[in-house]
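See the structures that follow.
Where a number appears in this text, it was derived from the coordinates with a stated rule and is not lab data. Source: prediction; values computed, not measured.
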Structure 1
Amino acid sequence: MTGIDILLVRISVNNKVGTNSQTSFYHDEPFFGLDIGHSSMKVMQLDKNHGHSPRVLGYGVSNYYHNEAINNGVIVDFAALGKAMRELFKERLVGTINTRRVACTIPTAHTFSRPMILPPMDKKKIQEAVKLEAEQYIPVPIDNLYLDYDISRQDKDGIDLLMVATPKNVVDSCVNFLESVGLEPVTMEPTMNASARLFSIADVRREEASILIDFGSVAIDVAIFDQAMFVNSTIQGGSDTLTNMIAQQLGISPAEAYVLKSQHGIAADSSMPSVGLAARPILESLLKELHRIIRYYDERSATRHRKISQIITTGGGATTHGLDKYLTAELKLPTRRLDPWRHINFGDLQPPSDLARSMYITVAGVAILRPEEIF
């Protein structure tokens with residue numbers, strides 16, 4: 001795994017604890033983005049030197065693979081994922097991918113993060129403090145983690161940073177899989193970081209303190225972004241979970257439940273309120289977590305007089321009818337889907353449908369990385 005950066009915000013696999021350091025040179029070579037999800041993977045390559053708007057060279061989504069192919073973030077069935085990847089490149093790719101170098105995501109659900117406030121200190125002492133914090137609060141032995149931190153403020157009064165860690169077996173399984181199919185992994189980062197990058201680059205209201213919600217198939221990642229990632233967390237249950245709960249509640253098949261969810265939405269005042277009733281446990285868990293991180297942010301940003309002003313949703317589940325309306329009503333904050341596509345040029349390629357675009361947010365976020373951010 002020599003030479004791979006683990007962008008937990010910035011970790012070299014060669015270092016047991018991230019140094020948060022930048023080198024003075026980088027390799028300006030192309031790479032494509034890869035988002036390996038619970039049951040499918042997405043790819044995208046961008047030409048980032050194409051004027052003001054990056055141009056999509058190629059993109060696609062794989063067929064589904066079985067849910068047991070990835071266990072707790074660890075890739076265990078290389079054959080299933082390899083088959084899905086080969087079929088993607090052979091049959092499902094729009095445009096072209098012209099490199100074997102890949103920037104890959106890892107699930108935020110399988111990372112640990114913790115904000116820290118430190119007094120003024122030098123870099124070596126910051127690293128020591130981060131390591132001690134990880135040993136105290138992360139329920140995984142430190143030797144089994146890749147660990148790093150991201151500084152959002154450093155002045156005469158102190159330091160604000162976000163400590164991030166991920167189990168080595170999660171990262172190593174992904175690296176080993178990619179190398180087994182002939183790819184050269186150069187970078188990895190959590191899915192929420194990729195989505196946040198796209199928000200910070202492409203959203204018209206990116207300067208405002210915002211809640212980001214990535215509504216995945218089996219988990220929902222939430223974060224507060226205020227010029228940098230402030231705090232993030234994950235709750236179990238996503239769009240597939242929601243579909244299965246509706247199916248169980250109404251005694252119908254998951255396929256029928258998906259149709260009902262798409263047609264009627266999850267709002268209590270929809271034309272079929274029983275669908276919204278079945279979705280309530282997941283929505284209530286989401287609200288509870290959102291209230292928790294909002295309180296945390298408010299306590300730590302009071303002196304800066306900053307308030308959260310909006311909610312931004314991403315991921316395949318973000319298209320669920322009634323979700324934005326529900327969040328706006330419950331949290332009294334305007335809610336909308338992240339729409340970065342006016343800043344990304346598909347050129348002559350057929351772009352994905354409006355409904356499908358949300359699933360490409362994360363892979364676009366990692367594909368838009370610039371080489372100097374990695375090396």
Structure 2
Amino acid sequence: MSGRDRDGERGTDPESGTDPESGTDPESGTDPESGTDPESGTDPDHPRVRVLAAGGTIASEPGEDGAAPAKAGSELVDRVPELAGHADVSAESVASRPGFDMDVATVARLANAAGRAVDDGADGVVVTHGTDTLADTAFALAVGTDLPVPVVVTGSQRRFDEPGSDAPANLLTAVRAAADDRFAPGVAVAFDDELHPARDAVKRHTNALSTFGSPGKGPAATFTRAGVDIHRPLRPPDVSLPLSADADDVSVPLVSSGTGVGADGVERALSAGADGLVVEGTGLGNVTGELGDALVRAVDSVPVVVGTRCHAGPTEPVYGTRGGGVTLAEAGVLFAGDLPVHKARLALRLALAGGVPADRVFESFAP
């Protein structure tokens with residue numbers, strides 16, 4: 001019997017098993033040919049991924065005054081039809097900023113949007129972003145959110161309209177990672193067929209397509225057409241920090257050591273009202289004698305964190321004398337461990353804004 005049965009209830013087609021009026025499977029509610037929900041147009045067997053657009057090269061268009069972010073998140077998704085083979089993708093435009101002009105307030109908006117996406121049923125989140133501070137934003141999301149799904153940050157070195165654009169491939173890799181529950185929970189950077197933990201990822205080259213890496217550690221996963229090879233865990237940070245726009249009002253200058261560097265950078269920073277200092281040291285976390293003396297004085301008034309300008313390896317107090325790591329540590333200077341200095345600066349700003357003791361934060365990054 002088709003149509004409605006004798007009791008007036010809707011019946012099914014005895015050959016296809018579908019509702020003859022709607023054409024759907026009465027148990028799953030899906031179209032048996034396309035496998036989609038006729039109301040939402042989505043495949044219930046596909047993971048749901050939300051793309052949050054924040055601007056950057058991947059969203060930029062050329063103009064008389066130079067390229068600038070212009071594309072909405074939905075436009076990015078529409079440019080890569082292959083995404084539909086891996087997930088049901090929706091998009092939201094959160095911001096339209098170049099990567100070199102990002103602030104914590106915008107990152108906090110991205111975090112809130114990611115939380116809403118999960119509340120709406122998303123199985124993964126992708127953030128599209130400018131590459132200059134992409135690693136900073138990924139790190140801030142890693143320490144400032146606690147979502148049960150993969151959060152993957154990506155971008156491109158070339159616009160969609162440029163020859164050899166890496167935008168489609170990077171967005172596809174990011175969606176594949178976000179749709180894979182083996183990467184949950186965690187925040188990562190997807191670029192050039194690789195996935196890097198947010199804690200480790202750094203931008204290594206100004207314009208090469210393989211710009212992101214995890215120095216000294218390598219990628220967490222590598223994507224191919226056939227699948228994905230997982231090499232190591234995403235290694236989420238061991239510390240949680242409030243992700244608040246208040247951090248934009250916290251002043252943490254970055255001071256670099258090097259041949260002949262004196263105390264003037266520290267003195268200027270303190271005179272201007274710095275709330276803390278991050279120092280790009282040399283080697284294991286050492287500075288010149290004159291700069292070291294200034295840091296020993298500064299630590300009485302503000303937290304001081306020393307990192308290294310080396311691309312890989314942790315800081316470690318080994319040397320005495322003026323400016324040596326042991327001398328600095330004995331005075332109360334903190335060390336960034338294996339955290340790059342730009343991430344150490346961001347962590348200190350978030351900690352100071354949220355009232356989290358700086359020593360507890362940086363103990364978690366010790367080797």
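1, 2: which one has relative contact order in percent (Cα under 8 Å, 6 or more apart), as calculated, at 11?
Working: 1: 21; 2: 11.
Computing relative contact order in percent (Cα under 8 Å, 6 or more apart) on every structure in 1, 2 gives 11 only for 2.
Which structure, out of 1, 2, was helix-only ellipticity at 222 nm (-39500 (n - 2.57) for each DSSP H run of 4 or more, over all residues; to 500) calculated from, if the result is -10000? Before the final figure, lay out each step's value.
On the way: 1: -10000; 2: -7000.
Of the options listed, only 1 reproduces it.
Match the computed value 29 of percent of Cα pairs over 38 Å apart to one of the structures 1, 2, and report its label.
On the way: 1: 16; 2: 29.
Only one of 1, 2 returns 29 for percent of Cα pairs over 38 Å apart, namely 2.
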